[in-house]
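Quick note: the coordinates plus some simple rules give every number you see, no bench work behind them. What you are looking at is a predicted structure, and each value in this text was computed from that prediction instead of being measured. Cβ atoms are built from the backbone, for glycine too; each structure is taken alone.
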Structure P
Amino acid sequence: MSATDSKQNEKGWKKHSERSNPFLLKLICWIALNIGRNIARFILYFITAYFFLTSPRVIRASRNYFRRVQGNTPSLVTVIRHIHHFSSTILDRVFFLTDQHERFEIKVHGVDVLDNYIDSGKGGILLGAHHGSFEVLRSLVVRNKHLPLKVLMYREHNQMITRIFDQLNPEVADTVINLADQDALLQMQEAIEQGYFVGMLGDRVTEGERKVECKLLGDNAEFPSGPVLLASIMKVPVVLFYGLYEGGNKYNIYFELLSDKIAINRKTREQDAQKYMQSYVDRLEYYIKKSPYNWFNFYDFWHDEKK
């Protein structure tokens, strides 16, 4: 894969992430908070129809994804359901951020994986993907104070939606370490030394970032090697997490240990990083097959348009 293709793919997911309407976002927030979730969920059908009719790239990305998951060409109903699933998780962020968790049935699996680290005051890396909702975890953590958490992300991506949601809960917004800050990695190191887990998503590559190729759903795709390289340097564990939306008001949060100690040799750095990231991707594939409509990478993830 050429450097040009990689940059174009990065632009693809960035462009999609910014494709939002501030009026619609503010309207749905107002309806959710003042009229209720049922009415807001009804309006989601119209928003889903809007994106279905005006976003051919989203439709292509969804169909290419489900072609891999199902082994055949998906129906338009499958694509519509996929978009609606994503819209539902965006809507639910409003309720999570305004501390309305009682509206939902949230089950947490594997939290014991974290307990020993938390009890010992040892921090680490919490590694997820754009599969499911990160907000269900982040807001729950802030509410319950059980897991010391910081979140590593680019605030410049999704600026509009981030700004609107940050206003709903400044306490949750304060958990973010902005990767655009020059001292972002220093902030991350200090947080881990203080016993925090730093959450990040490991399925999108940004320009200039170290990357490896891993096989997902039968085809190679690019993944950042940064998460495991950082874990190796800082000598901290990597715990995987997924917050899966199961329809209606149901969410399942899963934790599992990727590795207590990431060991990467300087001489075989790329091969070692690829091995650990492939393990991450293998678990991601497991959860994709478990709950396929939670995949929210609506861009040319496998470079199908280049083939």
Structure Q
Amino acid sequence: MNTLRRTLTALFSTSMVAASCWTDALANEFPSKPIRVIVPYAAGGAGDTLTRTVSKRMGEILGQPIIVENKPGGGGVIGTAEGAKAQADGYTITFVAVPFIITQSVVAKLPYDGPKDFMPLGLLQLAPLVLVVHPSLNVRTPAEFIRLAKSRPGQITYATSGTGSITHMTGEMLEQATGADIVPIPYQGGGQSIRDLIGGQVNAAFLSPIEVNQHIASGKIIGIASSTLRRPASMPNIPTFAESGVDGFDVTGWFAFLLRNGTPADRVAKLSDALQRALQTPEVRRIVAQTGEVPEGTTQEINDLFAREYPRWSRAVKAANIKPE
């Protein structure tokens, strides 16, 4: 009887150990369920389209679907705030663009703290903005535009997507670098600003290549300069401000994925690897290259970028005397 009891006890203990090991292994398997990506903007935009393309490929690599959820509102703040409240378990990714950093300086009471609540996962794209003007300005080069703006202070207008947006701050950065005096005109959407630019109601705008390519080709507007240090591959005939005498001028748009701070390092590494592999697939590279450059996708690359971007945009906002609202 005692022998039987000892045997049963040993079998039970062995089973419990095996079950515990199996449970631990299951818990450590990542991902073991679908991952979601929060996009804090409406569906259909350039960032949303790119996110869906990259997420689909990442999901195939990881063996779990990645579901994109659009949470627009507040200039990206509402969806980003939801990402900041998510568990730090790697199952929620938040898509962000340059305004994520700029809003840290222009919005007084954000429902999250960017550097504290989020950790960078990787970049999806690096992209230029292009200064485009109405033909009536009769300028063809960055130098001519700057000279005109200086000779007519407060008279040259440029369309923006709102105070603190990258389309606004690029103009502010150009003013700070050159002493030109140009006036921002806020719009609710890019479509209306382009229509008004073509119609001559506004003189200029800083827009993405995909928004302006066809209008430049038709002659309705003129491409003057790229905001990046290098000419965009999709627009090799457009010079940069830097090569036109505005030393070091560089405003690069970017799209990125973030995770909640505190996400386990092994999960960050697995997601980072999937992102890097996704960015190297022909389909993703083709879509990214249409409007920008394909980044490395590594966490180190985006960590280095954010280390530069936070102080740079903070300085630019202060120099522009933009008060937090």
Structure R
Amino acid sequence: MSLPLKELGRSGLQVSPLAFGGNVFGWTADPAQSFRLLDAWLEAGFNFVDTADVYSRWVPGHQGGESETLIGQWLAQGGGRRERVVLATKVGMDLGEGRVGLRPAHIRQSIDASLKRLRTDHVDLYQSHQDDAEVPIEDVLGTYADLIKAGKVRAIGASNFTAARLAQALDVAEQQNLPRYESLQPLYNLCDRAVFERELEPLVTARGVGVINYYALAAGFLTGKYRSAADADKSARGKSTVDKYLNPRGLRILAALDAAAEQHGATPAEVALAWQIARPAITAPIASATSLEQLAKLASAATLQLDAASIAAIDRASREEG
């Protein structure tokens, strides 16, 4: 299937309307299942895969790099896989032993380690996983310039940046003729709207920065499987999801998703993603799947066209007070 592609910022990278979140690879999806999911992702017409060097260090016994390693093993199977994928990874989260932040030496070491695990000579999008106020912006961007010149990186992005710091970084890039962040990876979904819409959305729209938001399904809440406190036992992160999102506003959001899903013959998750895809500032929400059935639902979301009335009803139900 052929899906419409969108340019990521001004990078020249053409990406599918959804990105596959690679945090599950080597964690909730074992190697064989990870390979099946990635193959099915390409077969469904998608090309965008997002991971990070720190995935999945939070799992007991893991050190980080597990996701990149599995993606690399998958790419090594050949068949044109690398040429068909827009591959994104990140640097900056704590890997232990002082390996954290955006110091130039750490970035250089990290990209080489990521490339080795990914079994490729370049990544398409290399992202600062979080801001590092202790390193001058021009030093960070200058290091990325070197990596781009060396052919190890095609474009760069920012994740978890405030509007003020992203604006500052964009200004420094322009003033000093350095590579700029072409994408932003913020927290954004129907339950978490305020920070992005009030502070970041006007900035990225004005400056032409692409957006690949994470937690697009609010840690699973927007799938509709957490509708009572008893549902907290449905997954390892169920309790935290229920504690954060199961409230009167969350139930209003689910009701609006249910209504639109019934009207369009879809699921709440498909509707939640389609609502985001339809928002002009969003380039490609990031979503994960651990089964082929879940992945098929993601594929359906990318082609689901919501009518204006459904979008307006979801808007009203999810509007944050204050």
Q: Assuming 20.0 is mean count of other Cβ atoms within 10 Å over residues 118-125 as calculated from a single structure, say which of P, Q, R it is.
A: R
Q.
When distance in nm of label points 7 Å out along Cα→Cβ at positions 38 and 182 is compared over structures P, Q, R, which one is greatest?
A. P
